[in-house]
Structure 1
C-alpha cells in the first residue's frame with residue numbers, strides 16, 4: 001500500500017523531506033541561539049554586582065529549566081511522534097527525583 005503523501009512519486013517525497021528537514025534545522029538553530037542568549041543573560045546576572053544573591057540564584061535556576069526544555073524538545077527530538085514512552089520515563093524520573101529531594105529537604109529542615 002502506497003503512502004498517500006507521496007502517491008508513489010519519489011520527487012514529491014524528496015521535496016517534502018527537504019522542506020521538513022529545513023523547518024527542523026530552522027527550529028534547532030533558533031533554539032541554539034536562544035540557549036546562547038540565555039547563557040549570556042545568566043553570566044550577566046552573576047557578574048552584575050547590583051543583583052542580590054536572592055535574585056540571582058532563582059533567576060539562574062529558571063534559565064536552566066528553560067534550557068533543559070529546549071534541549072529535550074529540540075535537540076533530543078522529544079517533540080516528534082513516537083517518543084511518548086521515552087518522554088513518560090523521563091518525566092517519571094524527574095518526578096521521582098523531585099519527590100526525593102523534597103523529602104530529604106523536609107527531613108533536614110524540620
Structure 2
C-alpha cells in the first residue's frame with residue numbers, strides 16, 4: 001500500500017462556520033431585534049455558526065431589525081420595505097505590514 005494511504009489524514013480544516021437563513025424563517029422569530037444569539041436560541045442555525053447571511057426566500061410581513069447579520073440586496077430591500085432596519089457589523093481583517101528594506105548605499 002502506498003505511504004500516503006497508510007499515514008493519517010491531517011492538514012487544512014475550515015474553521016469558518018457560516019450559514020444561511022431564509023427571510024421567511026426570520027418571520028418565525030418572536031423578537032423584533034434579531035441577531036446570531038436569537039437565531040441560535042430559536043434553532044435556526046447551529047451553535048457553531050459564527051456568520052449568518054439572510055437570503056431572499058419567502059415574504060416578511062412584520063417589522064424586524066437585524067443586527068450583525070449579512071444580508072443580500074433583495075433581503076435588505078424586503079426588510080426595509082416592511083419598515084425594518086439592517087445593521088451590519090463589518091470587521092476588517094488586520095494586515096501586518098513588514099518594514100521596508102533599506103537600499104544599500106552606493
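Every number in this text was worked out from the coordinates using simple rules, so none of it is lab data. Nothing here was measured: the structure is a model prediction, and the numbers come from that model. Cβ atoms are built from the backbone, for glycine too; each structure is taken alone.
Here Cα extents along the principal axes in Å has been calculated and equals 66, 35, 11, so which of 1, 2 was it run on?
On the way: 1: 66, 35, 11; 2: 69, 57, 22.
Source structure: 1.
Can you tell which of 1, 2 yields -5000 when helix-only ellipticity at 222 nm (-39500 (n - 2.57) for each DSSP H run of 4 or more, over all residues; to 500) is derived from it?
Details: 1: -26500; 2: -5000.
Structure 2 accounts for this read-out.
Output the label of whichever structure in 1, 2 has the greatest value of distance in nm of label points 7 Å out along Cα→Cβ at positions 54 and 86. Could the numbers behind the result be given before it?
On the way: 1: 4.2; 2: 0.8.
Largest one: structure 1.
Can you spot which of 1, 2 the value 19 was calculated from, given it is relative contact order in percent (Cα under 8 Å, 6 or more apart)?
Working: 1: 19; 2: 23.
The value was obtained from structure 1.
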